[in-house]
Structure I
Amino acid sequence: MKIFKYKLFLLYLLFFFFSSSILPQGFLKTSGIKIVDGNGQNVLLRGIGLGGWLVPEGYMLQTSSFANAAWQFREKIETLIGKAKTDEFFNLYRANFVTKKDVQKIAEWGFNSIRLPMHFNLLTPQETPFSYSEEGFATIDSLLQWCEESKIYLILDLHAAPGGQSKDNIADYNPAYLPLWEDAIAQQRTVYLWKTIAARYANKQWIGGYDLINETAYTFNTGNNQPLRDLFVSITSGIRAVDTNHIIFIEGNWYATDFNSLTPTWDNNMVYSFHKYWNVTDYGSISYLISLRNSAQRPLWLGESGENSNQWFTDVIKLMESYNIGWAWWTLKKVEGNNSLMYVNKPAEYDYLLKYWSGQATKPSVDYAVNALTKFAKNLNIDSCKTNNGVIDAMFRQVKTTETLPFKSLTIPGIIYAADYNIGQNGYAYKDNDYQNTGNNGSWNSGGQCRNDGVDIEKCTDILTNGYDVGWTNTGEYLNYTVNVEQTGTYNLALRIAANASGGKVLMRWDGVNIGTFIDIPATGGWTKWMSLPINNVELTKGKHTFSLNFYFGGFNVNFVKFDLVATDVKNEVSTPLDFSLMQNYPNPFNPETVISWQLAVSSHVTLRIFDVIGNEIETLVNEEQKPGNYSINFSTTNNPLLTGNNLSSGIYFYQLRAGNLVETKKMVLLR
């Protein structure tokens, strides 16, 4: 009997563990101004929207100029490759855009919910009113199963309603049909669609609720939002006839910002959903919504937000959570999207299609177009996307701390690229004057590349590059880097810059202490004319440190800072050269610049000069006392006070090194 009871107890524990780890704590409900679970515990929704999956939007696919709405995108493809192949493409597109692995990652990152933007046409085709597609519902069924397995809620959002709730691309409005608000049949279809959805998912506890109509934007002839309220009430009645379990989310007019006429409430399990874009992040921006919540005694939910900088993300989420308001961000992935969770790489073939549709290229063959679209669809898969870790970090970790983290492992000796500054908030990882869009500016990253902070990053065409440089530098801005010095010793630094005019000043800091004095930035001949400025004989100790670039006066571009070890601490490992030696410059031939290196065995007064073939001195590069060690310097034809621009002609030149009584000369070749 004792053994039986023991086994029964174990079975009970197993059942309890299984049920608690798989099942949610009952349906989400409203309790006054809170959303709670079945145990009455407060639930703060932290969600991500799957924008672009079932309702492709032009800006996400880089088709805005010729196919802003989903129906236009499909029409362009169908005209090019035919209906059958277009259907095959969209099946592949949807299969790759969101997979089980995406949902697993979403949960792993810290989200507890997903908002699914749905297109009515996928569930009840335009030309067959009141009939429903099992294939369309199967897409939702698969997503729900993945959400159940990952223990996150799925909120269904009717993003594109029959006829279109606005005349915008986000509603996939097609002028061939009457808008939702002018078509009684379209309104009836919307009610019946929701009733069909609710009947199907009424008993599914991982369904978090129903977001009835996304972002209505319409001027009603009543002068208020009464028609919107009337349709919401009709939809609610249809849902409640088959489903009394799930929350109903109500969005205001004018992109979920205007809740006029949407009070008093008409359902006891109802949430007001608002959207927030491109405005300030203080209490004043949501005070009217807090008043709505308090007077209606219903919760608020920020159903959509994003499309801004990382710092704006952090500030908005902090604001929401301080007032117990859940949120759903926009969006999971976009083509070359730096402010989405994932960056979709654009195949060259797909880029050619974009140029063709824009009138910049000739018409491709059907086979070429099919191949291009297939590559594009496959690139939507999570395994082919780049995760924007800075975005995710801003939404979770940075909400709680100002601590910074390395963007990547940076070691010295080596090159520290400017765009690899730390991950963290503005004023801690970096300082940028224009770091968010609050309606006054459209871009916080003027170059629009690589990362989603206020730092202005652009593509770099320098000979040595990681692909990006930091530009549009302004007075008072700075960049911080966490670096690891592998060897204590003396280092020569080279700051790689380009400037259209002189006047910039940089101060380098090491663990908060200045490295030397201000570095004056000269004009280099243009924004893409690069040169290296030397900072020699800097003593660094082994270990983890913070390196900073401080822009006291801006107006230049920064590619990298190079750290070369020239001498080690004599207490540790002696590496003093045994001989005096001048190395061959590299590269050679060169254009427009080259590096000259030498070594000294004893302390000497050193001069390094450049001569032409008839003995005329072109420039003195070095004229100073130097200790034993290894040295290098950059000779650039764009950094010569005796020259005008790049008018040093092709030919043979000589460089001569004098160290005390020792002299050595070598030849170098400039090729224009």
Structure II
Amino acid sequence: MLSDLTEVISMAQTLTYKILKQHLIEGDLTAGTEIAIRIDQTLTQDATGTTAFGLLEAMEVPRVKTQLSVSYVDHNTAQFGPENHNDHLYLQSIAAKVGAYFSRPGNGICHQVHLERFAAPGKTLLGSDSHTPTAGAAGMIAIGAGGLDVAVAMGGGAFYLNCPRVIGVELRGKLAPWVAAKDIILRVLSILTTRGNVACVVEYFGDGVATLPVPARGTCTNMGAELGVTTSIFPADKVIAQFLQAQGRDDQFAPLAADEAATYDRITKPLHVERNAATIENIKRYCTDVEIGRAGRHGVAQVSFGNIVIDLGELEPLAAAPSSPDNIVRVADIAGTKVRQVIIGSCTNSSYQDLMGCASVLAGRRVHPDVELGVAPGSRQVLKMIAENGALAKIVGPGARILESACGPCIGVGFSPADGTVSVRTFNRNFAGRSGTGGDQVYLVSPATAVATALTGEITDPRELAEREDIHYLPIDLPKNFPRGDEMIVPPPPPDRADRIEVFRGTTIIKPPSGEKLPAKVTGRVLIKVGDKITTDHITPAGALLKLRSNVPQYARYVFSRFNDPDEPTFAQRALAAKEGGDAGIIVAGDSYGQGSSREHAALCPMYLGVRVVIAKGIERIHQANLVNFAILPLTFADPGDYEQIEAGDELSIDDTATAIEAVTLAVKNVTKGFEFRCDVGLSARQRRILAAGGLLNYTRSQANGG
């Protein structure tokens, strides 16, 4: 009898593994090994979509082969100059030609709209945006990836990933008044941080899950991208069933949850003892079965723990202080900080419930005279609902500005804060300069904290506001029916009409370059040496430069532009000079290199400039895949201390790259300083074949031709 029980427990599965098993094409579900899964749905947005569809065209795939593919326009909607509109017309016409849906500008942010209209339990979604995991709120495996990986999926190809470890986050109880789902994910970020979570999935469970509406779950899965995990997921329960029914999609519901006896992975990660003292304290407080090893070289200790357990009733309002999403502080500890700007919106917090809650607080009051308040509904559906029920007037009346249902300020397109001022936002990222202002001071908070701050003119714990005035942040029930007008979602015409469709190609849309094979021997200069937590925003800036995404030669001029010295040649100039001289470009970086956005341009543009090797202490999942896809060799220091011995301008060399690509570790010579150091080649067999072929596009072509 006991042996039978043991067998049942060993067979018990997490929700993550249940869905992966149903979609498994290659490999087996052993954590750390490479697997391939079938992709049911894809999404692209305009800042990455032109490249993704351009690469799909390069593969000569006439029709998408997924169950559903949607092309959204939500990033470049400002339309200064012809570039943005050129992109929109290209995306609409190419979507029609290849059989994808097209969500028109103004229909809303891709993640909000997809959750409303397309996300379904048990499905897989691959999107060319790092916040694609938002759809995990509906009980699906939703993963962000580079545009080339999404193009392959649209063409019917599998998506390859490391079979993940699953981090269990148990939610208990119910949130107190004025405490929000944003405070849940901020707490998780304070524990796991933005580093060391590659090839993991966060899976939520526990009695507290049932108390969270779908938009609240979406906040957690959306901002879970900042953890660096593959995705986050909630079970598909009655709450999701009611949400889908209200959206007129009850036929797409299927109950899904982890088996009752399922167990989650034990997580072990290195943490710098002094630097991460607060993180270690949070691990001790919120995690089960914690073990902390002795600090070794460089003050780093191995910290091991089981499930994260969060009592929702004990949570309080939290904030991510400048300039990282894991720089978590209590709102009460920063209360009184003078604020000049507040923005409520983004794909993290722009749902109907979010804005209705803010409207209930703002009604009949006035925004503080020193504060500019902007509110951006996440979708046309949300905007229409608050316009019809009078909530929009309650928001506008007190002095808020209504922004377009688009990404806007979250990516540095408009509403940039003034020099030396504090901006409080309900967004998911506060990387330095991402707002469009150098030296910005951006705090990330919940809508409850944001609206309280907008009224007082200083960072305010919303619970104190309730005590000072007769203000209530009212809980908002799920509407029985959401308006389901999809007039701004254009379905594809029948396949037999595809030949009649002419694809619009504006002069600013340039065919994206593909990769080239690595030379037999790599010799080149370190073009730049950067520190820890370099984001894709640092590599290829967003903001006003987003309009150049469809023109790689132009966009590449701004690679690492934040690090340029006005009295010296730019990074792009140095890289092109090295390329013309026959030298490879090499980038050296610290830990967590390439975190943030999924933009493949952070690999594509350096590749265009001649970069062939990146050596870092650690490289984030999506960016590492993008580097491989464009034939840039990603390496990590076998001994992180070797990072300190390398300087910009050093000449490095790798002998026999064909052998090096196949190696577990390889030797890199520092010719300038006369020493050798070793690097790890943490790639799968398939990724090594992609590098040998000169990138994923070349590899896919060769496979199609029987190579």
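Read-outs: derived from the displayed coordinates by stated rules, not from any lab. Worth saying up front: this structure is predicted, and the values here are computed from it rather than measured. Cβ atoms are built from the backbone, for glycine too; each structure is taken alone.
In this comparison of I, II, the computed figure 24, 19, 14 for semi-axes √(5λ) of the Cα gyration tensor in Å, for residues 122-273 alone is attributed to I. Here the criterion is volume of the Cα convex hull per residue in Å³, and among I, II the highest value is seen for I.
State the single structure among I, II that was used to calculate distance in nm of label points 7 Å out along Cα→Cβ at positions 194 and 586, giving 7.0. Matching structure: I. Largest in mean projected area of the Cα convex hull in nm², for residues 338-393 alone among the labelled structures I, II is structure I.
Ranked by Kirkwood radius over Cα pairs in Å, for residues 530-617 alone, which of I, II sits at the highest value? List each step's numbers first, then the result.
Numbers: I: 17.0; II: 13.1.
Looking at the calculated values, the largest one is I.
Given that relative contact order in percent (Cα under 8 Å, 6 or more apart), derived from a single structure, equals 14, which label among I, II identifies that structure?
Values: I: 9; II: 14.
Attributed to the structure labelled II.
Once mean count of other Cβ atoms within 10 Å over residues 386-393 is evaluated on every structure in I, II, the highest one turns out to be I.
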